[in-house]
Structure 1
Amino acid sequence: MELHIVIKGRKDLARQVYQQLRDSIVSGRLAAGVQLPPSRLLAEQLGVSRKTISDTYSQLTYESYLIGKVGSGTFVNSSAAYSPRRAAASHLASADVVAKWERISLPLRHPTRAGTLRYDFLGGATAKTQFPHDDWRRCVQHALRQMSGERGFYGQPEGLPALRNAIAGHIAFARGVRCMADDVVVCNGAQQALDLIARVLTGPGYSVAMEDPGYTPARLLFAAQGAQVVSVPVDGEGIIVEQIPDTVCAIYVTPSHQMPLGMPMSLARRHALLEKARRIGAIIIEDDYDSEFRYEGRPADSLQSLDEHGVVAYVGTFSKTLLPELRLGYAVLPAAILEAVIKAKQLTDWHTSTLPQWALSKFISEGLLNKHIRRCHSLYAGRRERILARITGDLSPWLETIPCTAGFHMAVMFKAPLKPPLDIHRLVERARDVELGLYPLEGFYNDAPPRDALMLGFGAIDLLDIDPALDRLRDLLLELD
């Protein structure tokens, strides 16, 4: 790739090259650390003498804009390069639309590497130390071999047939989902699956019902599409079906492990929800995000497995079973919206990256996914038991849990009334001072009054770190009493 420099005429060539290179560095167009072409190559590209380029490089190096590394080449000096923010346009025709997006507060963002704490109960994070890197590397090598034999075309928006077939087999075995490979659309995580379904079902003038408290990113996504989001309260059996308006076009639920409270939806409530959706013509969006990890009672099949009328769109993800960074998820779609979602997928990003699709299909077909889930299940079960033991033990004066049988987070409620009243925001701030990450549930509530509660994720915290972390929580509660 050629460095963009324009030579005008044949006068003062060295000054022209010098000025353009310097301006590119100062403006940030040439970023810190970028390697410049060798002087001989750049001279050939520009049609000037090599001495002209060498002298220019020497001058910029003397002025600390460039730095030479013996045996490596010439690079933009990090101390000289910067990228100033461009001035905003004085008038923007779409200013109101831009402002709407700017006002959105993004919850549940995971910290950067620099922002991590010693003890962190972050929800949604997985046990990365358990990831089978050697097995995955072998599957990636298989993927590269598969891709080397292809002709360089774009893939199909719905995903590779091999992966769709593997997903259909896996979720039929693990979650009782009734589907064929043709019903599956591969997505960039569950969030894209929700986005695609929202695109084809909702818009201005349409209403979507969802649990309150519920998964906030889903609520924000539906609202961003222009839909009115109707908050429906939940009780110990899940969403209260009688309070779902007849006017909604979609109903978003997390029936296997309610987000964020954790209880499963009862069988009677599931049947009532399916009948409601059938009667009003709504699509149920079933987000089954982490229910492959179950610790108590008989396994509960998915809501989709009870659907006799094609009203459930089932959304799953590999972010919770493998790694969030892979960004692989899927949707199992009823016939009524399947073709529309496939077209929306192609218009959005054409298709999910083919390399991880081939790798994951190999990973599933060799039984490595089920093996990994079993290994993590044992790990999470031990962490869960230890947290429960502490909450029913020395933390019981302050805390209690909502019964939860699946997943790798639990909702922990503060007993009411505590005297003096607990300032949960003060608790969270003090916890960060002692390298402890705590996360209140209030951000998951919309219309319902929030309870003083925490989400304790135990996917990424080691078993040996749980007691020291909860010791710090106990000490903070004593301090704030």
Structure 2
Amino acid sequence: MDRDTGPHIQKTPDVRTGGAARLMRRKPVELLVAEGGHGEGGELRRSLGLWQLTMISIGATLGTGIFVVLGEAVPDAGPAVVVSFIIAGLTALFSALSYAELAGTIPVAGSSYSYAYATMGELVAWVCGWCLLLEYGVSVAAVAVGWGQYIDELLHGTLGVTLPQALSAPPGDGGLFNVPALLVVVLAMAFLLGGARESARANTVMVAVKVVALLLFCAVAATGVRAGNYQPFMPLGMAGVSAAGATLFFSYIGFDAASTAGEEAKDPQRDLPRAILLSLVLVTALYCLVAAVAVGATPWQHFEGSEAALSGILHSVTGQGFWPTLLAFGAVVAIASVVLTVLYGQTRILFAMSRDGLVPSVFSKVDPRSGSPRANTVIVSAFCGLLAAAVPLGRLADATSIGTLFAFGLVNVAVIVLRRTRPDMRRTFRVPLSPLFPLAGLGLCLWMMFSLDAVTWQVFGLWMAVGAVVYFGYGMRRSRLRTAPDGTAAAAGPKSASTEE
């Protein structure tokens, strides 16, 4: 088996190019694919099939919206929260179609960051990558906060122990430091350090547990459904449904996680599009089912301030502690799976950005024994764990949603651009009715972004400003992509770079 050390890319920009050309330099698809798997001192290993890839996307998606954010969305939408889930799911579907086309065409670890690099240039790619840092990294912290809520529920139901508020909630939510949130990130880090294959196996088991737990919730809670709880169906009007949909979009961010595994999939061009679409359909159906039963079993006004809403519903319906405790166990496993798979995606995004020179090279160093970026994993886990322990859930969820929507919007644009610039390129999946569907996806992303509140936009603006400083102060000068006067790549790597195991 040929072991190439990867493409050799000149690290200094061509002196013939000006600043504007450097910002617009694009990375050819062939070069992106040729680099696949190569990192500093080692290679990622191709070990994931369609089943594992689908489980990665389901693992990253299923859990956050139902187990954590449902209690925040219902007070806005009322019983129409089911409609909010559908709106968020449709928004995700249009973007998922675009992801499916690009994942099959450009099967690399960088996901939408790499797609933007190939179509719209380095500056746009950086903006997209910076949004992905917000999407993946901050969502890990947000989900970990919700995990602590269910750990408390589980301990109380099984051992009669309640965690002290000071050690189970972040500042601003009545606590000092959220120890459970930090703990689940550390546990996920331990799995990831073992390698992609081992992490995928653990995730598959956790996905099975949480699907069973949600189906059991539906079966038990359905006995308490009352028709009167669905009236009024839309108490705060369409504005409330829209606002809830924007918040619930946070629960769909994981469907693109499979696209970050492009360099560890056995047959990425065939399996990535299938995994992305299959996971989204399954998750949306289960979300709507659970939400419909939940609001039917409990008046919508009772959801206010509840981050462990489903356990409370089971307790109210059955009057017993067994079912809430069982669901709490399922939620603990479910949310741990989300933390594991989203943290995985974050490390692979940084891996790709580091390989391009836009962030320090430590993030692309691969351990030859495990085939995983060990230093990258430890650094990202430490950051996310501390963030989870110190920041309240609500603001994290909204900040994650806006970063996600922005990145998804760019993916829809990238499909249109690549169709025009490279119409002859082989595509294993094509978005139907292009450019209509990608434009619809872009429009829905923008609509949901503007449904978020002003404070979220302020946080997003500050994040973008920091990103601009980092790019112009570090990334632009250290980019490894040499450019020609027209802004396209002048350097080329080897024709192929095998990473098959």
Legend entry - Structure responsible for 47, 30, 25, with semi-axes √(5λ) of the Cα gyration tensor in Å calculated and labels 1, 2 on offer: 1
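Once Rg/Rh (Cα atoms, Kirkwood Rh), for residues 104-367 alone is calculated for every structure in 1, 2, which label goes with the largest value? Present the calculation step by step, with values, prior to reporting the outcome.
On the way: 1: 0.96; 2: 1.00.
Once Rg/Rh (Cα atoms, Kirkwood Rh), for residues 104-367 alone is tallied for 1, 2, the winner is 2.
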Legend entry - Label whose coordinates, when Cα Rg over 2.2 N^0.38 Å, for residues 48-175 alone is calculated, return 1.85 (choices 1, 2): 1
Legend entry - Among 1, 2, which structure scores highest (criterion: relative contact order in percent (Cα under 8 Å, 6 or more apart)): 2
Inset, instruction - Assuming 50, 35, 33 is Cα extents along the principal axes in Å, for residues 144-247 alone as calculated from a single structure, say which of 1, 2 it is. - result: 2
Legend entry - Source structure (of 1, 2) for helix-only ellipticity at 222 nm (-39500 (n - 2.57) for each DSSP H run of 4 or more, over all residues; to 500), computed value -12500: 1
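None of the figures in this text is laboratory data; all of them are computed from the coordinates on show. Here the structure is a predicted model, which means the values were calculated and not measured.
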